[in-house]
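Enquirer: Structures incoming, each one as structure tokens.
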Structure 1
Amino acid sequence: MNLDLPLSEYTFIAFDTETSGAYPVGNDIVEFGAVKYFKGQELGRLQFLLKPREKMSDFIIGIHGITNDMVADAPKMAEKILEIRDFFRGCIVMAHHCPFDLGFLALEYEKAGLPLPEEPALCTSLLSRKLIHGVENHKLQTLVKHLGIDGGQAHRAYDDAHACLQVGLECFKKLGESATLAQAIKSQGKQLWWRDYSLLKNDPILRTLIDAINTKRDLDMTYEGGSSKGETRRVTPLGIVRNPDGDFLQAYCHRDKINKRYYLSRIKDATTVF
């Protein structure tokens with residue numbers, strides 16, 4: 001894909017997901033929102049609730065305000081993923097803390113047997129850290145207030161997607177009219193490609209981790225890191241966190257009796273405990 005055209009020549013989609021938990025494996029998207037934008041015009045939008053596989057906890061409901069009753073009769077993601085695919089086709093996506101949302105959505109593409117888009121993605125959180133100054137932090141709602149944006153209802157998917165678009169456009173303005181997509185990617189400091197968020201690839205260790213998370217089983221795992229490098233340890237896997245600096249398994253360590261992170265690149269072996 002040509003990354004050297006001015007930003008004004010690309011069609012962008014800002015999107016947001018609200019989820020039933022923190023981890024793409026084991027948790028689900030419960031609300032999806034997106035807005036499509038080209039040359040100053042909104043071309044379309046998507047917004048719908050989705051039914052998760054399991055009921056949400058009170059803690060999660062407290063974050064986004066979406067209740068189990070609200071999603072009880074909602075469609076499942078499998079019924080909506082083709083609509084999302086068609087809406088996204090050929091566009092550059094952006095999200096605030098994009099690795100989180102991209103991690104969830106890329107997995108849904110793969111579960112549906114769909115190829116991952118070839119276009120790069122942008123993260124308005126990373127862009128804003130480089131380009132928007134004088135704010136106490138770069139959370140979406142802080143930026144909404146700082147920029148005087150109508151943010152709608154915080155932690156609802158379409159309103160957050162629309163706010164994300166406005167933050168992205170402000171970042172583009174600061175890059176300048178002639179800025180290219182390649183320059184925007186360089187400014188955010190990380191390259192974010194859909195292909196890097198593939199989880200259902202032919203990796204036996206990763207498959208074992210995913211199966212253990214989905215079946216809620218413990219693992220005996222050899223980890224080349226930490227104070228006990230190379231030793232096998234028993235863990236209860238909680239989920240996989242998508243991180244531009246390296247994906248990691250969040251798990252409860254039985255020996256240390258605490259939750260710890262284990263970078264996937266350092267996990268050398270894993271066996272499900274039956």
Structure 2
Amino acid sequence: MTEILAIGFNTFREALRNKVLYLILFFAILLIGSSLLLSELALDAGLRVIKNLGLSSINVFGLLVAMFIGVTLIPQEVESKTIYTIISQGVRRWQFVLGKFLGLVLTVYVNMAVMALVLLPIVAIMVETPFHPDIGWTAAAIVMQLLEMLIIIGIAILFSSFSTPILSSVLTLMVYIIGHMTNDFWDYIRLEAEKEGTEIYCFFLSCVWYICPHLDMINLKKIAMNYALLPTAETYFPFGPCLIHAVTYTAVVLLLACMSFSKRDF
């Protein structure tokens with residue numbers, strides 16, 4: 001455990017020196033701050049514009065940090081040969097992978113926390129009270145985005161354990177996109193299943209559906225934006241199952257990453 005924490009905090013400190021990280025954070029804060037100006041053009045929907053733009057910015061820029069930094073963590077250590085020094089000191093490969101994962105989680109979470117500290121006061125200013133359902137739903141949506149990033153970070157670490165940074169970025173982005181389309185994907189599978197001669201094709205698509213993370217299930221942004229317009233029954237959100245799905249999926253992905261990296265020759 002000590003080795004994992006040491007690698008994790010060292011990875012976090014190295015990430016803080018990355019200028020790309022601050023550039024992404026700057027544009028994210030700038031975009032969230034500009035939502036105040038855009039809300040003036042939206043008349044009565046100003047608060048919805050702020051929440052939509054703010055939550056989307058936190059999610060997208062969190063994804064960019066996970067992709068641009070996460071996919072280079074392991075390949076960079078291998079190319080610079082520092083992995084030999086780390087392993088020679090008694091650190092096992094699975095500890096190295098988990099340490100890199102921990103460091104990237106800290107990096108992404110700190111950035112998302114900074115963006116959240118910009119968004120939530122703006123929402124509080126719009127509703128003119130610190131105790132309003134809009135603030136609670138917005139904060140809950142951000143928490144769900146943290147769980148979503150947990151899965152994405154694990155996937156980025158998995159791909160970087162055996163692939164190049166560019167390919168790992170592409171694969172991570174593809175999983176992210178598919179994960180947010182699993183509901184539509186399942187509807188498509190059901191339509192194809194009604195056609196004759198598509199059994200094998202539908203079986204393949206079903207396997208893909210089960211393998212991919214269900215990120216749309218974790219997404220709370222729609223409810224956070226429209227809760228006042230929705231019936232009470234439609235504002236129910238399965239926080240418990242979402243937490244179990246995120247933690248379980250991340251654990252499986254990290255297990256695969258550790259297994260992949262342990263068999264890698266370098």
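Nothing in this text is a laboratory measurement; each read-out follows from the coordinates by a stated rule. These numbers come from a predicted model, not from an experiment. Cβ atoms are built from the backbone, for glycine too; each structure is taken alone.
Enquirer: Rank structures 1, 2 by FRET efficiency 1/(1 + (r/R0)^6) of positions 192 and 216 (r between Cβ atoms, R0 = 35 Å, to 0.05) and report only the one at the top, that is, the highest.
Expert: Of structures 1, 2, the maximum of FRET efficiency 1/(1 + (r/R0)^6) of positions 192 and 216 (r between Cβ atoms, R0 = 35 Å, to 0.05) occurs in 2.
Enquirer: Another one. When Rg and Dmax of the Cα atoms in Å, for residues 72-127 alone is computed for each of 1, 2, which one produces 17.9, 57?
Expert: Among 1, 2, the structure yielding 17.9, 57 for Rg and Dmax of the Cα atoms in Å, for residues 72-127 alone is 2.
Enquirer: When distance in nm of label points 7 Å out along Cα→Cβ at positions 16 and 176 is compared over structures 1, 2, which one is greatest?
Expert: 1
Enquirer: Could I ask something else about it? Of the structures 1, 2, report the one carrying the highest value of distance in nm of label points 7 Å out along Cα→Cβ at positions 120 and 200.
Expert: Going through 1, 2 one by one, distance in nm of label points 7 Å out along Cα→Cβ at positions 120 and 200 is largest in 2.
Enquirer: Which structure, out of 1, 2, was relative contact order in percent (Cα under 8 Å, 6 or more apart) derived from, given a value of 19?
Expert: It must be structure 1, since only it matches.
Enquirer: Sticking with this one: Supply the structure label, taken from 1, 2, corresponding to helix-only ellipticity at 222 nm (-39500 (n - 2.57) for each DSSP H run of 4 or more, over all residues; to 500) with the calculated value -27500.
Expert: The read-out comes from structure 2.
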